[in-house]
Structure I
Amino acid sequence: MSRLFGTDGVRGLANDHLTVELAMALAQAAAVVLARETREQGGRPVAVLARDPRVSGEFLSAAVAAGLASSGVHVLDAGVIPTPAAAFLTADVNADFGVMISASHNPAPDNGIKFFARGGRKLPDEIESEIERQLDAEMLRPIGDGVGRIERFADAEDRYALHLLSAVPSQRPDGKHALAGLHIVIDAANGAASGVSPQVFTDAGAKVSVIGNEPDGLNINDGVGSTHLAGLQEAVTRFGADLGIAHDGDADRCLAVDETGAVVDGDQIMAILATAMHEHGQLTGDTLVVTVMSNLGLKLAMRERGIKLIETKVGDRYVLAELNQHGLALGGEQSGHVIIAEHATTGDGLLTGLCLASIMASTGKRLSELKQVMRVYPQVLINVSGVHRELCESNQAVQDEVTKVSDELGDTGRVLLRPSGTEPVVRVMVEAETSELAQQYAQRLADVVSTELAIS
């Protein structure tokens, strides 16, 4: 059987690949694997359960709750809250594990099930594999008072909101609230942050306008949120706001829009945060963790400021692994997954937005000025399909061309070839000083890849 868990839990088309039966079975398997220590000590396992507002989350959360309770786990059902809230609450109440039902930035028909270990941390691959193996083994079948209860986690959102507000100063030296004087537009993607995000930014002192905050179960990420920024750009300029914050459906991402309506991506946000933390002695090891897809401009900007970079494979789980291994403070992805380790165990779009806005408020600088900390190099990505992706690194002609292009670009550009993990595709990415050069070099490499690695 192919592996169920992908890079971010188990995902698929709800009621097709991701069925009630699978959801219940995964919950029962997780109850065996993730609560083993508590059961062995004679305790009652506890799990936090949450979801985003997509309609399929209603029956999937019911199935997960049933699977957990039938396996002897006490379920704290937090209802609709962001993924980072589920992670925080898992740690906050010292639960054995947490479960989030969401497909993040995907459209409404999709859904997913993600597990957090004790402490709100993502599961390592080996634990996910153990849960998969448990699907074919005997499940727990307690009776009587051995079964779990399902309880509404009534103050879940309030706990999370207070946690977020504790991450930014309650007052500035001038006595004003942290974000006083800022007008912020929030695009909640008709998702899990539709209620809590506007409230938190308001409580922090900002004037808040909101779009994408009317979830109906079917409109999540539909033309709104971090994958569809045009509406936020228009709203920021129409309202004359200082900043726009875009979440995705489960609010673990944050992208921004400056006062001119220009997009500020995850790399630029990380550059701003890293620089501020570095200046205040808060950037552990003077190191930022990014993925190989981060822009060359970020690398050059950090080098100029004495900040080192660690690069990982694409995926916030790999960023998290490096942060945890080295005890580092900040990392993330160009897509807007930003992890601020002092306050979160996963990407948190609300926390990221609060910290970004706090820097604006404390420095008195506009976002268009702050983002000048790095220059964004034009980036062109070409997906070359119908090729033997596994031969990408061993084909001499391909590697020779990569070397030639890299030498020609020198310090003014970058080349990256990434074989797909699942499809006969090689992704060719080139950064250069101009879009024309990036396109020219990317096409040149793509032609070589297509010729040399073609599936006959």
Structure II
Amino acid sequence: MSSSGKNTQDGPSPGREELGELYRRRLNRGRATLGEMFGGHIETRSQGAWVYTSEGRRFLNCGGYGVLLMGACHPTVIRHVSEQLHRHPVATRVFLEPQAALAADALVAVAPPGLERVHFAGSGAEAVETAIKMARTRGHRRLVSTVNGYHGKTMGALSLTGRSVFQEPFRPLLPGVDHVPYGETEALEKLLSGMPGEACVIVEPVQGEAGVVIPPDDYLPRVQELCRSYGAFFVLDEVQTGLGRLGTWWGADRVGVTPDALLVGKGLSGGVVPVSAVVATPDAFSVFDRDPYLHTSTFSGAPLAMAAARGALAALHEDDLVERSRVLGEELLPRLTEIARSHFGETVREVRGRGLLLGFEFDRPGVAGDLLIELVEQGVVANHSLNSDFVLRLTPPAVLNRSETDFLYEAFDRACRLRAPSYSDQTEGDSPHA
């Protein structure tokens, strides 16, 4: 028996040292080291806002990179998935199958007006790849994204992701890709004016992995206007921001834009079965209509994943989670800002947030990582930002109750109080905005 003494369905669960060694030998050495950095905890169960470890500890899960807006194991999602699992989890892909059609209909019902056709995939990066191919069927072969934007790590998606550290080991990537500054449109207009009808432009309503970078209110409308003026294909990547994360169904809703293609993921899974989607206009989708084998994937639209998507959309409606995200975000942002500034002072450069996507930017490297580790010690899981070493992110679920928000405030306060002295006597380092 392992040192943990815990059993799984297939026998004893490995203890901390054994599991770490398995990660090193069979998975990823760096991932094993990262796990040890965060305390070597072994997560074995989750429910609602909490994740539980083999040692009996529980952590308030304010991480998950945007997946768990409805918390873990939401009963509505579990019911849909459980029923489908025991009835028909994988389809023949020869006959028509109802779950895919019903999930698509439910997704279109909450999408921005004019987006009527759906292609399902398994991950956000796959949705990006689908959008690239969709654009190319319409003659748009030049790709434009933004500096520090994040769109995934498959080869096409990685070509759009705006950080060289992820790109360099895999070059050459797709040709004909340009990156423009996020939040302003002068460079975009100059670029599009030189290639009318050729470009596919992909942007996020809020840059999540860049550290919760929120653009001016007129940014997305102006991007849409430029795409229309210069005949560009407009893709809005809402893999992280969609389905209530920003306190609205979509970032597009807040400013009234309708792209040619909207990318959906993370929350569409209900935190149970991975699933993503592209929701497009009939015109953008038209070539796919003519040839059903043009762009396919074995598990695209699998009944089990479709049941999860239907359950997730139902849960969002039943529990009014989009509105709860807005209300809870409006409470958390000022309170957590006050706590951070009371301990770190001017070391906190800026706190940004919309809905339940919150970012704490510090004026020097190292602070965000140290605070992330300390939060784990205090019982809270948070996120780093893949495209910014200066920003700690919180992506809490909308199901937090009063005692859980109080726990978050207290844990955040303790973590800041314990870590802040390490930086109180340091001089200001290089800022990403210097």
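Where a number appears in this text, it was derived from the coordinates with a stated rule and is not lab data. Only a predicted model underlies this, so the values are computations on that prediction, with no experimental measurement involved. Cβ atoms are built from the backbone, for glycine too; each structure is taken alone.
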Of the structures labelled I, II, which one yields 20 when relative contact order in percent (Cα under 8 Å, 6 or more apart) is computed from its coordinates? II
As an exercise: mean count of other Cβ atoms within 10 Å over residues 118-125, calculated from one structure in I, II, equals 23.4. Which structure is it? II
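In terms of distance in nm of label points 7 Å out along Cα→Cβ at positions 38 and 142, which of structures I, II is highest?
Across I, II, distance in nm of label points 7 Å out along Cα→Cβ at positions 38 and 142 peaks for II.
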When you work out distance in nm of label points 7 Å out along Cα→Cβ at positions 46 and 62 for each of the structures I, II, which one comes out largest? I
